[in-house]
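These are the structures in question, set out in turn.
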Structure P
Amino acid sequence: MAGFDNSAVDAIVNTDGRNESFFVVNVGKPGADAWFGRIPRHAAEFATGSI
């Protein structure tokens with residue numbers, strides 16, 4: 001993930017000052033209700049202009 005406050009992350013995670021952050025990766029596992037059914041899609045003919 002880009003667009004985060006590098007200096008704030010470095011102050012919390014890299015307290016010894018030996019490293020600098022340049023991106024953030026979210027690590028974890030999804031919650032119990034994180035998954036849902038497929039969102040409706042257009043038919044292939046409509047999406048490709050074949051109509």
Structure Q
Amino acid sequence: MKRYHVSEWEAEQLFVYMLHGNFALNRSLGWVQSDEWYRAQALIQRLVAPCGF
């Protein structure tokens with residue numbers, strides 16, 4: 001919360017979004033840690049990586 005300057009409520013909302021997004025992605029990939037799964041995880045990590053915050 002300090003790092004991104006968000007309130008507790010905002011942090012909770014982001015967590016819920018990320019949780020459901022990950023759930024949907026894992027479900028669409030059949031819950032298997034395949035090459036596609038690792039590729040998607042790498043994409044997500046690049047997307048949510050801090051950009052100078």
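Once distance in nm of label points 7 Å out along Cα→Cβ at positions 9 and 25 is evaluated on every structure in P, Q, the highest one turns out to be Q. From which structure (P, Q) was distance in nm of label points 7 Å out along Cα→Cβ at positions 17 and 33 calculated, if the value obtained is 4.7? Matching structure: P. Have a look at P, Q and say which one yields 13.3, 36 for Rg and Dmax of the Cα atoms in Å, as calculated. For Rg and Dmax of the Cα atoms in Å, the value 13.3, 36 is produced by structure Q. For the read-out helix-only ellipticity at 222 nm (-39500 (n - 2.57) for each DSSP H run of 4 or more, over all residues; to 500), a value of -5500 was computed from one structure; give its label from P, Q. Traced to structure P.
Here, each number is a calculation from the coordinates, and none is a lab measurement. Note that this is a predicted model, so its numbers are computed, not measured. Cβ atoms are built from the backbone, for glycine too; each structure is taken alone.
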